[in-house]
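Just so it is clear, none of the values below were taken in a lab; they were calculated from the coordinates. Not measured: the values here are computed from a predicted model. Cβ atoms are built from the backbone, for glycine too; each structure is taken alone.
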Structure I
Amino acid sequence: MHIYKSPQGELTDIYYGDIPTFLKTSPNLQADWSTKIIMRDSNSRDIFMTAENVFDFENRFAHILAAKYNIGRDDVVALATVNSVYLPSLHYSVLHLGGIISPSNVMFTTKEYTYQFKLVGARFVVLARHLESTVRPAAEALDLTMIFMEDLITEATALPAGFSVPDLVKYPGKDECKKKLAYLNLSSGTSGNPKAVMLTHHNLTSNVQMLMAVGSSILKPSNIYAGVIPMSHIYGIHMFIYSCIWTGGCVIFFGKFDFENLLAKTIEFKVSHLFLVPPIIVLCAKHPIVDKYADGIKKNLKLIFSGAAPLSGDLCMAAMARLGGRVKISQGYGLTETSPVSHFPQPDSPLNKLESIGWLVPGQDCRLVGEDGQDVSKPYTRGEIWYRGPNVCLGYFNNPQGNAESFEGEWFKTGDVAMCDEHERFYIVDRIKEMIKSNGHQVAPAELEALMLTNPDVADVAVIGVSRIELGTELPRAFIVLREPNIDPLSIKKWFDAQVSRPKKLWGGVVVMDAIPKSSAGKILRRFLRDRKGDRVYGDVVLGPAKL
């Protein structure tokens, strides 16, 4: 067995305990507890938070959630909310009470909300009012209590002095904090329908410590970050609810993504660091509106960090050339199952390479396992990434089959293929898992196939992701077998797209086939579909990433 370890040292002074207490011990927050603004609303300079404000609202929310709704230990609270300066406090308050958070994508359909709420056993859902029409049918079908975020903020703000603060549920022991669930986040794993990843208090706190050990060039108290990545995604949760807050820097929260607004606010708030996904970096490289803002942006912007999907070196170069000045671009790597960061770059190092995901973080062990099941040790040799460490999840909630497929003892098998060079830099080079990375979101082919098969005009189907390098993403494409040859494939696509959220729409179009290639055991042979050339594709719309 060949085990890779971080060349950047070991993880020391490991914290064992609950997440809210961990955050409150941050020396950067303690230094300017009541004076320094650490959160701002991008739409209003009058809406902001100091550390004192953030944890005051944690207490206020906890009071209401406990007294009014009786939320307590191990209750699962789903969140269907947009980014806001109040959202970190809401997360801390649910954890304060011993509850478990299950974040939802605000682009979900009612069917997708229903699936998630049932999967995680949610009892409550905190939602933004504009999502009521899609969330309510799911909540009522499963008898969930709905709590509107806007009402919760109003009620918390109006609480009179002297309100009672529930006892903080703490997990001071090593064993307890390692086992106590904090989050049930959706992930597709290596195959099949979306699964609920069991993340503990210790998973999250240890991963923050891992990042702090190597991220000093990116994470500083003087930095200003743009919080545009949704805080329903583990990337957004980790960066904007935990790591950036821990540093004592300031996060500018964006309730929705609008590219020109992001550029304008980057200038207005003197943003120094952008955490983005490849499709947005494509916009930085190619969208004509960038010319209007580039001069202003480069005055303060130092780094664009990319995550959630692989980013090519050519795209990095194009975006940096467009923005000019001192702006650098780097990418890291992680998964929901690793809380999420496992590899991180060093942008200021002469050894940093744009196309690399960087170096293994301290405390995380890694193996590269070849197709023959043997460990890879030679540089530039491909192998599936396997991980173990304190940030690796407990497994998938109520899913023994998913756990059996994805875990080998203490090792988590990612389904991603990588290689390591002579400087211990890692590169993602392929994927053996079925999951599609659509605009930074994980999409499970099996989920899309199951829906497509409910159409009476479809006899069989297979879904893959087709790579669109120019857009920095994969796009879902369906290969279908029609029951009758005169059926219009575009009508099938239109029917399908109307039932799913945006990342799951068939942006890659539909291909009609006589038969889906399968093994003797009936397994879809997706590699044959990926290798096909010259197919007639119906509805493969050529769009910029802003439209996806």
Structure II
Amino acid sequence: MTPDIILTNARILTMDPGRPRAEAVALGRERVAAIGARAEIEALAGPTTETIDCGGATLLPGFFESHLHLVLGGAELAHLQLGHVEGRDAIARAFRDFARRHPDRPLLMAQGGHYAMLDHPMTRHDLDAVIADRPIAIGAHDHHTVWANTAALKAAGILDGAKMPHGHEVVMGDDGRATGELREFEAFAPVIALGGEARLNLGIATGEEPAPWPDAAARAIDRKKVAAGLAHAAKHGVTSIVNMDGNRYTLELLSEMREAGELTQRVKVPFHFKPHMELSALDRAEAMTRDFDDDWLCSGFVKMFMDGVIDSGTAFRLDDYPGRPGHRSEPLFPGPRFNEIAAEIDRRGLQIAVHAIGDGAVRTTIDGYEAARKANGKRDSRHRIEHIEMIDPADIPRLGALGITASVQPPHAPGAMDFGLYPTIDVIGRHRLKDAYLCRTLAEAGAPLAFASDWPVTDISVLRGIHAALTRPTYEGGTDQRVALHDILRAYTAGGAWAAHRDHVTGTLRPGLAADIVVLSGDIETTPAEAVADMSVALTICGGRVIYRGEGKAA
């Protein structure tokens, strides 16, 4: 077979232990056709082969993004971005300029806010002083809190409060009206709906499907937002995505895109199981798994939220929050209930992924996975915990012993990338920093690592994520949690593919596996750690198709 593409003069890191390095690779029929020495591979070229000289740059398996929000991220590219914006005056300038540029939007939605943007907890009155006559709202960088002005609360019908499921809250003030702070997805869903994005949030917010089913025009609008997310990911070398905000509707949208030739990357989508659901709801998860199961589009796992986030005090801890005696938050699934659910999901042969940030949530999740193994016996389940921002030392060895994947995000650690040290480390408490944002310790204890950005919570850039993992600070009383470069690269490629049961498709470069490739702008092995974030992606290939060409050596 004559190759379609040959990439040569590259420093190839295959992630294949049997052949870890090579100089050139040939691609054909969506697969790696051959890999090896430069002269050997170049000799395979035919008259129709495109030969790309990589100029000595690093070539890797396409990045495997183990945890991001493709649909929400694609939609948010059109929102106001407030990262690094501080203080009421700066917020007001940004919003008023955005409002002038978008006079017809029913909701002026901003992203990237943080809990210390003002010198006091933000309220609707603060945002009323910015813009009072149009609905406006700010999403926190962690995507677990939204602050809205009075106009938005009124338009959403929640100014006077609303009954919410456990763990979701419209915060009320002493005047009997909403303060403007909305905690967790169902609380801020009515505000998000003002902007026309309610159906895109259904999976992560409620686990349900749009009703009535969106017509062709509505689906076309949503497909454009998905396409924007895919294009953004392609610029950063991402070829495979574990999407964490989906439902069956998401899979149907992606399937339509594939039929139209618009699906450029591989996507895995979960069924979201919520606390109000009966076990019979898992029939829907099985149906999604049965109906979508190929190299490009699949399901096969159930996503759950065990708690919230640290900064809002909704992460479930084993000890009290500093300065808040008696407050530890609560698990969204009490232990006995979660044990039952985990055992049933596992019995059905499905994978489980649980958002667990506080050490109490992490322990509850580990206990559930252990209960599932006792009930059903050991199998190749590859159950995962997402985030693990705090963990009790006694629970660290349990991850490796039970084969639980630590699906963690190097950019999330305060001070490592875009998130400041404060207020997070004060909310954790100085005495607990030694138990926070562990990566190296979890890996050394035997936990498989899968790295990700959690975009749009943080920048999707894998290179910035690698930089964060290489250079992150050591916290007071803690240990060095920096990870070695090759371990980081594995966690962003082969480790992610393994954790998602996709290692038979992608994640390593060897003949017969997918032609999923990223070429960087230089040699990452000789680039100083502090300069890795300044590198760029020169070329992204997925399934043998070039989906992004940058300005690097391979472009």
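If log10 I(q)/I(0) by the Debye sum over Cα atoms at q = 0.26, 0.27, 0.33 Å⁻¹, for residues 354-401 alone comes out at -1.06, -1.08, -1.17 when worked out from the coordinates, which of I, II was used?
I
Using mean count of other Cβ atoms within 10 Å over residues 154-161 as the calculated read-out, with 11.5 as its value, let me know the right label among I, II.
I
I have 13.0 for mean count of other Cβ atoms within 10 Å over residues 162-169, calculated from one of the structures I, II. Which structure is it?
I
Out of I, II, which has the highest value for mean count of other Cβ atoms within 10 Å over residues 210-217?
Largest value of mean count of other Cβ atoms within 10 Å over residues 210-217: I.
By the measure FRET efficiency 1/(1 + (r/R0)^6) of positions 242 and 314 (r between Cβ atoms, R0 = 35 Å, to 0.05), tell me the structure among I, II with the highest figure. Write out the running numbers ahead of the final one.
Values: I: 0.65; II: 0.90.
Max of FRET efficiency 1/(1 + (r/R0)^6) of positions 242 and 314 (r between Cβ atoms, R0 = 35 Å, to 0.05): II.
Which structure, out of I, II, was mean count of other Cβ atoms within 10 Å over residues 74-81 derived from, given a value of 20.2?
The read-out comes from structure II.
A value of 22.9, 72 was computed for Rg and Dmax of the Cα atoms in Å; which of I, II is the source structure? Could the numbers behind the result be given before it?
Values: I: 22.9, 72; II: 23.1, 78.
The structure behind it is I.
Given a computed value of 17 for relative contact order in percent (Cα under 8 Å, 6 or more apart), which structure among I, II does it belong to? Kindly include the intermediate steps, with their values, before the conclusion.
Values: I: 14; II: 17.
The value was obtained from structure II.
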